[in-house]
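Scrolling down, you'll hit the structures one after another.
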Structure 1
Amino acid sequence: MGKRFACHKISEGCATAEVIKTKERIMFYQVRPEDGMMDEKDHEIRGKIIAKKVLIFPGGKGSSVVQQDGLYHLDRFGNMPSALIVSDPDPVLVAGAIIMEIPMVDRIDQEFYDTVKDGDQVTVNADEGYVEIL
C-alpha cells in the first residue's frame, strides 16, 4: 500500500494507471485522437502520450466546442486518459469528464503534487475520495 491523499470527487469512477503531469492547461482538441499524443506546439508535454494515463494538470483551455470535440474523438479512438486530476476545474472540463465518464478529482493536498512524478502508478478513486501513489 502506498501513500494516500484525500480528494474531492468531480466525476465518479476509479482508475489505476501511470501518471503524466504538466503545469500547463490542456486543450484536448490539440491531442491526436489516433494515439493520444499531445500535439500542441510549444506545450510542455508535446510529443507525450496521455492516452490511458492519469493526467495531472491545472485545467482545460479553449472553447466548449474544441474541448468537447477533442474529448469525443479521443473516446472514439479509445485513447482517453484513465483519470483526470485538476487543480482548477472549469465547467466545460467538468461537463466533459462527466459525459465521457472519466474519473475526475480535485482538492488534493499540495504534498501530493510535490511527491508524484511522471511514470508513477496512481489509483484515483473518486467514489471513495482518495488518490494513492502506489
Structure 2
Amino acid sequence: MTPSPAPQQRMTKQRAAVLEALEASTEFRSAQAWHDRLRHDGSTVGLATVYRALQALAESGDVDAVVTDSGETLYRRCEAGEEHHHHLRCRLCGRAEDIDMPEFERWADRIASQHGYSRIDHTVELTGVCEACAAEGRG
C-alpha cells in the first residue's frame, strides 16, 4: 500500500536544520535527543520547533516515526525514500532495519478487498533485541 501524498509543506530554515541533523545518522531518536544533537552542533532551534518539524517531516514521508513500548515517538531519516516499507527495530538500542514484506502486503490487500475497503494504509513494526545487544547480555 502506498500512503497518500501529503500536502507539500514549506521547507523552513528550522525544518532544513532538523532534516540535516537527521541525515547525519541512521538511528531512531526522540525529538528531545534530536534537539540535544542540534544544540550540540550550535543550533538555536527550540524544542517545540523540533517537535513540529519532526511531525511535519514524518507526515510528508521524509522521515520515519515509530512509537516505543513506553509511548515515546522516535524519528530517523527514511533510508527507503518514499517507498512504503516496514521496520525491524531493536527495542533496546533503537537500531532498525527496513524490511520488505510482500506477503503481508498481499494479505492486507486481500483482507481489505474481502471487506469492501480500498485505499487502506497500515504500519507494521517488528521489535526485538538485535544481535549486538543480545551479545552484550542486554536483553
Structure 3
Amino acid sequence: MFVRRITIVNVRRPRQVSVNEELQWFGTSLGLFGERDRDKSCFRIFIELIKAIKATGGLTSDQLADRLGLTRATVVHHLNTLMEKGIITHEGNKYIMRGDRLTLLVDDLQRDTDRAIQEMKKAAEELDRMLQL
C-alpha cells in the first residue's frame, strides 16, 4: 500500500514579505518543520532542491549532505519524508522538485488532495448506506 501524507498547516502569512520569510512561511505551510527537526534540516534540503531547479534540475543525497553539512543518513531521512509528502521525486540518483516551479508543486498537491477527498467521500457514502445513516 502506497501512502502519501499531505500536510497543510494553516499559518498566518507574513505581512512584510522578504523571500526568506515567504519561503519560511511556505515551508511551514507544507509541514516541513517537525518537532524533532530543530536545525530545520528538512527545510534546508527543500531550499537546496528549489535552487537546483534552475541549476541542475536535481541533486543526489551526497551532494545535499556536502552542501548542507549534514550526514547522508539525515539527508536520506528527510528526502524520504519529502517524497512521502509528494514534494519531491527520485529520478535516477537525483532528487528533484515535483514540477519546475512552486506553483506547479502546489497544483500537484491540490490534485492529490482532491483525489484523496473524493475517495474518502465515496467511502463515506458507502458506509452511510451500510450503516443506514
Value -19000, calculated as helix-only ellipticity at 222 nm (-39500 (n - 2.57) for each DSSP H run of 4 or more, over all residues; to 500), assigned to which of 1, 2, 3: 3
Entry that produces 40 once relative contact order in percent (Cα under 8 Å, 6 or more apart) is calculated, selected from 1, 2, 3: 1
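FYI, it's all coordinate maths here, none of it is from the lab. Just so we're clear, the structure is a prediction, and the values are computed from it rather than from any experiment.
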